[in-house]
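Heads up, there are several structures right after this.
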Structure I
Amino acid sequence: MSSDKFKTGLIHYYFGMGCGKTSIGLGHIVRALGRNLRTIIIQFLKKHDPTAQKGFFYGEYITLTERLNVPIIQFGEFNFIKSEKQIAAQLEMAENALNKVKEVLTSKEYDLIVLDEVGSMIKLNLWKIEEFLLLLKEKNPNIEVIITGHQKIPELESVADYVIHLDEIKHPFQKGILARPGIEF
């Protein structure tokens, strides 16, 4: 058990169309590691592809898992969900993901948990907001939880202790500059 364990684990909610939500979660991980806190990241609708042939090669995945020994659990595929048919295929994955979140949130194994892209899981109707809110209510009270997503979800705003909206003002993509390895992913 870490010596810096929280007396009260709070809930952070970072959302918006601006970039940096996952990076904020990763920043919390780095800070927590510096204080010997036990961390884990659970990502939804993302899948690291070490070959970068089928999907995305996420630079942070290698750094965190291989160099810093931070567990990352991913529930996703190599493609973005674009159709109702793809959503239907994701329902079993979504149920497994929700069960894993419940297991981690109620455990005493971690001090800080990053739940990346929760908003998309809810907005795509892969999770019911009520089910996720119940998990937050039943979480181990010592666990700090970081939640990210593009979408504004008022129910998450109401239960979170930190609510930060990231808005895109200007982005290189508007000039035709695509995401660059080591910067955006």
Structure II
Amino acid sequence: MTTMIGKEIQPFVAQAFKPTAQGKGEFVEVTDGDVRGNWAVFFFYPADFTFVCPTELEDLAEQYETLKGMGVEVYSVSTDTHFSHKAWHETSEKIAKINFPMLGDQNHTIANNFGVLREGQGLADRATFVVDPDGVIQVMEITSEGVGRNAKELVRKIKAAQYVRANPGQVCPAKWEEGEETLAPSLDLVGKI
């Protein structure tokens, strides 16, 4: 697999189930054009009505307001349809907590664009991509089937990516948290860290 870091997202059009405040939700179209101009997370998971996936999506839903406050939109993506997403949202206590768009990718365009479609299976890998306002991938994470992700760590990584974008010449060291000291790479730092 080649890295997607620094690559621009490719064109796509998808139908999504978007939960609403009234609880019913609606079907909406989402395109790559909708993503540009804002920070975005593409949160791929293998399938609706599974095991690790609802725990991850619930965890992400619990961080959604924080992410929205950071100017980040979340798009969960699986190769299921938007109809399946709606049914899952209506029947699962964990998935009912989701307020972000759930993209259907039954034609596999988005999973192929991000390089996470499992060949011969028609399912997406468990993968996360953070896209900057220019549509460029800044963070990616792919785990095996049985390894769930941590939304709090995703929030930390996005804060670091946003800081680096806003502060050219600065980088965030390991475990960096917002407000902590950063580094300015230079010849003077070589061998001193």
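Each reported figure results from applying straightforward, stated rules to the coordinates on display, with no laboratory input. For clarity, every value in this text was computed on a predicted model and none was experimentally measured. Cβ atoms are built from the backbone, for glycine too; each structure is taken alone.
Annotations
- With Rg/Rh (Cα atoms, Kirkwood Rh) derived as 0.95, matching label from I, II: I
- Entry that produces 38 once relative contact order in percent (Cα under 8 Å, 6 or more apart) is calculated, selected from I, II: I
- Computing mean count of other Cβ atoms within 10 Å over residues 111-118 across structures I, II gives 25.1 for structure I.
- Highest-scoring label, criterion being distance in nm of label points 7 Å out along Cα→Cβ at positions 31 and 167, among I, II: II
- Entry that produces 0.35 once FRET efficiency 1/(1 + (r/R0)^6) of positions 87 and 119 (r between Cβ atoms, R0 = 25 Å, to 0.05) is calculated, selected from I, II: II
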